[in-house]
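Values quoted throughout were computed directly from the atomic coordinates according to the rules given, and no laboratory measurement underlies them. These numbers were taken from a predicted model, which means no experiment stands behind them. Cβ atoms are built from the backbone, for glycine too; each structure is taken alone.
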Structure I
Amino acid sequence: MNGKWTDKAWATLGDSITAANGYQPLVQEALGFSTVQNLGKGGCPMTAGGDRDYGATTHMGKAIEGAPECITIFAGTNDFRLDMPLGTIETRSIYTFYGAYTTLVEEILTAHPAARLNLWTPLMRDKDGWNIFSVNGAGYRLSDYVEAVREIGRRYALPVLDLYGQSGINLLTLAHFTSDRLHPNEAGHRRIADMAVPFLNSL
């Protein structure tokens, strides 16, 4: 192992898919990261507010320890499910998805300017009546939150791993790649890792 990430540190922020620690060991083994900080919080959105504010991803940048060379943000599906307002790229309120996400990005880039920050879109889902066609209580589809992640990547010149658009995990394959049509099983985490390894290697 003599790659660019050998003996480097990686911090992963997100929801239950990150908290499950399924894709990280696979990526770590392939790329040689020395340590992985798992800052995922199950059931929590990116956006602040509500009864899950304690684990909102927007707050988790402050919990990053040391100076990891690579930092990944993988969130958005819970914001869709919990009807979090979207806002716009100019919104500064952490009580909107855009505002919470850009606040986190700016905090990380200020505290860790040398780190390679990268953003991952949510996966497709079809659980509890909430799928890619559903419109939530705030008036948005999951794809609207996905597009927000892509736009934030463009605004801050950050690479985006488009799991929503390119993973092959879709309404026809969710039964194979997930345990409940939302949370990845072993095959799902392997698919994520198979995409993440060349993506991170290209940064």
Structure II
Amino acid sequence: MTQATHSYQPAQGHGLAHDPLNAIIAPRPIGWISSRNAAGQRNLAPYSFFNLFNYHPPIIGFASSGWKDSVANIAETKEFVWNLVTQPLAPAMNQTSAPLPHGEDEFALAGLTPVQSKLIAVDRVAESPVHFECRLTQLLQLRDSQDQPIDSWLVLGEVVMIHIEASLLDSEGIYQTIDAAPILRAGGPSAYYGISEEQRLDLWRPT
């Protein structure tokens, strides 16, 4: 029996109550990005278009719809930090998504503690258990299929220093994702998810 299908061309609209694109590509890790401008003003913002792209050297990246403060800061200073968002930090992370006036400090807004990084000049979120200090490698304006630039920017950075709360490493030195309790962005205007041991599935790669 043929299943009914909802098909559409994105350029012509989806015809649904909410765009399903970011619900289909889900759940997604959150890029909680701290940055600073050349004058030393801090910024902290979450990006759900975020991921790891390379092992050696480690490269992470996030995409921003529009030339926002995070992108502008990183373009100036060539540095940023990724901070892991955990379930206890979810409300603070959500606060940092507020559209503050330029130059206002999201650390202060969300009651978070800035802590100095080791190799770069950007502060980390002290309450987060994992941080990646990064140096910019590429800043790319995205383009459509007609090779026209669009108002979205991909920021890629090399991870030059990693900080992991020791309690997240077991006796064999293996990072325990479950213990970190990360939250992940899902579909709709407000949905986030966690992970649990009951949902774990182990698959070993063929040799």
Structure III
Amino acid sequence: MKETFNVAIIYGSARQGRFCDTVTSWVVETLKTDRDISLDTIDPAALNLPAYNVGAEHPGVKELHTALSDADAFIVVTPEYNHSFTGELKLLIDAAKQQWRRKPVAFVSYGGMSGGLRAVEQLRLVFAELQAVSMRDVVSFANAWDRFDDTGKPVDLEGTNGALHRMTADLKWWASALREARYPQSKHQLLEAIAS
């Protein structure tokens, strides 16, 4: 039986008119052809998370915990605002703890001249504290508004699709290794038997 992975694509912005929709749509459309993964999206704008800690009984927090728990790996699509990542993304990250633990995280970033890379470097520190493993490679769009055409596809479609698939290959490798470590072989075989 071939191993498959649940990958959650996380929107890093909740602003009205956000460019994040364009970038995330491209990520989802491109990865839908990968038979090794199933995709879910997590959108802070849809979750409407509270700005203060109210615990897991809040409907948005409960939905977030379920989506994060079900995921084997994450791809965070993040803009860069003021040399960092958004407050909405930090709120989403901080609303959970154990659900991130020992899972891999990859990044697709966008922004001005830096392509969102400063946001990614700060996110690596946050995810390290949560005991998540960040991927080395990043798909980054400098001056992102000029890098996508009117249909929402990258201008360099072949190059960016290739970069996304290479990054996702590493993400799947780590998802496999970390899932095996989280669920030792006997448990993993039991889970596969139940799924069959």
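Among I, II, III, considering only distance in nm of label points 7 Å out along Cα→Cβ at positions 15 and 175, which has the greatest calculated value?
Once distance in nm of label points 7 Å out along Cα→Cβ at positions 15 and 175 is tallied for I, II, III, the winner is II.
Thinking of I, II, III, which structure, once semi-axes √(5λ) of the Cα gyration tensor in Å, for residues 127-182 alone is computed, gives back 35, 13, 9?
On the way: I: 23, 17, 7; II: 35, 13, 9; III: 29, 13, 8.
Derived from II, not from the others.
In this comparison of I, II, III, the computed figure 0.65 for FRET efficiency 1/(1 + (r/R0)^6) of positions 7 and 103 (r between Cβ atoms, R0 = 35 Å, to 0.05) is attributed to I. When volume of the Cα convex hull per residue in Å³, for residues 55-166 alone is computed across structures I, II, III, the figure 118 traces back to III. If helix-only ellipticity at 222 nm (-39500 (n - 2.57) for each DSSP H run of 4 or more, over all residues; to 500) computes to -10000, which of I, II, III did it come from? Answer for the origin of the read-out: I.
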